[in-house]
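The structures considered in this document are given below.
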Structure P
Amino acid sequence: MMIHAIRFQRHGGPDVLQWEPIELPPPAAGEVRVRHHAVGLNYIDTYHRSGLYPLPLPSALGQEAAGVVEALGEGVSEVAVGDRVAYATAPLGAYAEARNVPAEVLVPLPAAVSFEQAAAMMMQGLTAQYLLRRTYRVQAGDTILIHAAAGGVGTILCQWAKALGATVIGTVGSERKAEVARAHGCDHPIIYTREKFAERVRELTGGEGVPVVYDSIGKDTFMDSLACLRPLGLMVSFGNASGAVPPVDIGVLARMGSLFLTRPTLFSYAASRSDLLTMAAELFEVLAAGKVRIAINQRYALKDAAQAHRDLESRITTGSTILLP
């Protein structure tokens, strides 16, 4: 069957993204054909497109979508035709009207979760789940630092951490984004263009520092993030919005208080289907309880993915963004 999908022939800026007709074969053994109703946009998509994370070319793009199962390959037992499903850990190719996906990465969607909600939150929500519940298990009374607090992952992290009883400090780039972060549970938004966030974090914690920093910014914030940590604190570097962190002399971790450093990925944490389903169940639970709301603040036609990338990289988007086939 013929479908349309976003493809790119070379790495580069948003203009390399092309809306192309492609032939979609029947699903192979272990695969499922999913008709997409909504597709998620994530910052990692820009890394794949630009070549920061190089891919064999030509390439498809996108890791997250939600839709309906249309056909099953041989041996599939995880889902059935007609099921509402979502995914965030499939191979690249979500920027498409339909696609074949390994059945083991599909998560059944509860009736209360819409396709748009699922596409907007699966990668970001599952990321928030492992960061807050597994990488560092946030407890009531913790004071934590979240960078990009008005972004897609940031707004989920702020809400969820607040529901866990934490005091949330967050960095943002403007007064408008400070308001967004505050509305999603951030107690102390810091506008990093106006004040030095490491100094402000020390002020807010009485000089003690925080036990954990969640940093998706990368190069521009790395050293100052370490300076926010108390002794034995954990630096969680989970993104590169400003570029990759350069090589680090690990002796700095000793000098700054025997700090811990991790560079986690969702794919490691959700590698087993049982872990994936447990993580998704906890995400859906906090959503159903109203502890986390998903703010879909931008919608683009899937064929206009290049414009969505421009706006995301210009940092004019807030909350989550979805692409509609």
Structure Q
Amino acid sequence: MTKAIRIHAPGGPEQMKWDNVEVGQPGPGQARVRHTAVGLNYIDVYQRTGMYPLGDLPAVIGMEGAGVIEALGDGAPADLAVGQRVAYADNPPGAYAEVRIMPADRLVPVPEAIDDKTAAAMMLQGMTAEYLLRRTYEVKPGDTILFHAAAGGVGLIACQWAHHLGATVIGTVGTDEKAALAKAHGCDHPIVYTRENFADRVREITGGAGLPVVYDSVGKDTFEDSMNCLRPRGLAVNFGNSSGPANPVAPADLGKKGCIYITRPSLMVYNATREDLLASARALFDVVIAGHVKIEINQTYPLSDAAQAHADLEARKTTGSTVFTV
């Protein structure tokens, strides 16, 4: 018998219960992982509220963890072994647990230079930053980009990484404290959206030229103005919905805004193959080990206190990454 956070019905943080659960042996292609740390991400909120339905309830939420392989089923990748330190950020949900069964091909070996808390804090947010900056739109030296929620977990990583790639980074934040944090992590132009119109500031910063790309995880409250920040044939990347889903856009409106493009990417699609997964993780490990990107773990909670962590995340009280200890 082991412990896990489960939801028995969609809803608020109060729906999260610290339950006893049974974890069996891994089947073919599976691994049993004993967690040492678990990451908190906004997708966990979507799972809890039912925006991303989990299917049969009760169910364990969570997409990211780090720990040790306890057992392997037949057919696991040859680069994995019992006793090995691994991390992941992938389906199926179920990370909010002391022990879980996981598809073995979704596990990534963790280098010795990366500790378990950092691994748990960096995989989903860091590989998200990787595919956004290197594959959704390849950020190049001299580019100017806009990244919303620049003081959040993905934002702090992306600001540092984009700065390392030679870009000028504009970022939106909610407070002066978050502006200072973003600026300290590579954001050249933090915009406090509670008192400034970010689209006006972007036009001012770019001399009216607009941007080649905008990365928007906020959704409903920002996406219209995000599109208005683009130069002709620019790309609006909507990769989250923290304020709710973005409003629908008619194809004709894309032409009126300068023949712009919209994409709705996801980590699971970009890292669908093990080859892409390992390449993304290696790129992330490389920039962290080299010191180009620092993973800021600014909040730590026991896994049993996950409800409080969710309340703080939704109240925008958190910055950087949050980790549960197990």
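Values quoted throughout were computed directly from the atomic coordinates according to the rules given, and no laboratory measurement underlies them. Fair warning: this is a prediction, and the values are worked out from it, not measured in the lab. Cβ atoms are built from the backbone, for glycine too; each structure is taken alone.
Comparing distance in nm of label points 7 Å out along Cα→Cβ at positions 83 and 299 across structures P, Q, which is largest? Don't jump to the answer; show the numbers that get you there.
Values: P: 2.7; Q: 3.8.
With respect to distance in nm of label points 7 Å out along Cα→Cβ at positions 83 and 299, the highest-scoring structure among P, Q is Q.
Computing distance in nm of label points 7 Å out along Cα→Cβ at positions 67 and 251 gives 4.7 for which of P, Q?
Of the options listed, only Q reproduces it.
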